[in-house]
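Next up, some structures in structure tokens.
Values quoted throughout were computed directly from the atomic coordinates according to the rules given, and no laboratory measurement underlies them. Bear in mind the structure is a predicted one, so any value in this text is a computation, not a measurement. Cβ atoms are built from the backbone, for glycine too; each structure is taken alone.
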Structure I
Amino acid sequence: MTNQKLIMIEKGKNIAYRRNIGKYLQELKNFCKNVPIENELLSLDETQNIRNCSKALDTVVARRLRMDFHEKISDKFLDFVESLYKKNRSNIFIWTPLTAICGAYKLDSILDFNFGFEFDSNPEGIVVLLASNFTDKITLDFSVDRAGKKILDIDLVGDNWGK
């Protein structure tokens, strides 16, 4: 690849980053118990490396749970999250569609994720939590079913969370 092409690719990435960083930080704020700061985001190269390291989890069969969207703040569900934490206490990377453009964000553990997030926290209705040791992953997919009810599908994958 020529230097000119590399410069154009980097320029395009910078434009996409600047266009989306405000929206991404707001999105992360909805999903985190702490307030994310731009300089805490991982670089795009680090983000891509993490994505590459986690690809093996994409082929593992997931255990799926479906619930009413609002059940995610129930004591029963929060106890379930606590049990996941006990099985894997690793740092967690948060992934949304904007992560590839702006960089991954790391939480100390799954307990630092705000499961009380609002339904409109991101327009795609999807967020992924990836354990930093690449052994476990949770996909939260929130949508409206045919009856107009807000639902949450949770796919659990990995050595600890998928069983």
Structure II
Amino acid sequence: MTPVELILARKTHLARLANAKGAAGESHVIATASEWISRPKGASLKLLLEELARTGIHIKPSSFDAIAVTESVDFGDPLSIRSVLDQMIFIEIKTANQGRVKAGFGGFFFALTENEISAADQLGSRHQVALFNKVTGELLITDIPSILARSRSTTWQVSVQL
């Protein structure tokens, strides 16, 4: 195999396994779900996490991508956040873009982070996972316990930063 062939083979392999356009899938799902809003950013996110912490829930910003909420909320106002906090559902979005993913998400390989698992544990039914297949448009709303119960295999890993 020539170096160019090796590079092309690696690119094909990465395109098959990697989901480099997950953020685009997240945006698409959020745009189509009328009661979902994107995770707040900056000071608004900090205020939301502080209000959650006041209730004993300590989660990381990376543990959710969207929030389902039926009432209007001003994320710059602690009182507004408090008034609807117990109604908010925190949603982690996992996007599939491989043709091999079957209906019902059979064959979908993805990671659940420690932060996502911790958030699910603390929030209970107020934490959901949205599986979205960009190829077929299928959307499945589930939760981490259900995902773990139906998984065919799990591989635990440790991520490090030096």
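Figures for the structure shown
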{"read-out": "Rg/Rh (Cα atoms, Kirkwood Rh), for residues 64-103 alone from the coordinates reads 1.24; which among I, II", "value": "II"}
{"read-out": "Entry that produces 55, 33, 30 once Cα extents along the principal axes in Å is calculated, selected from I, II", "value": "I"}
{"read-out": "With relative contact order in percent (Cα under 8 Å, 6 or more apart) derived as 19, matching label from I, II", "value": "II"}
{"read-out": "Label whose coordinates, when FRET efficiency 1/(1 + (r/R0)^6) of positions 48 and 152 (r between Cβ atoms, R0 = 25 Å, to 0.05) is calculated, return 0.10 (choices I, II)", "value": "II"}
{"read-out": "Parent structure of the calculated result 19.1, given that mean count of other Cβ atoms within 10 Å over residues 88-95 is the read-out and I, II the choices", "value": "I"}
{"read-out": "Among I, II, structure where distance in nm of label points 7 Å out along Cα→Cβ at positions 56 and 96 as derived comes to 3.0", "value": "I"}
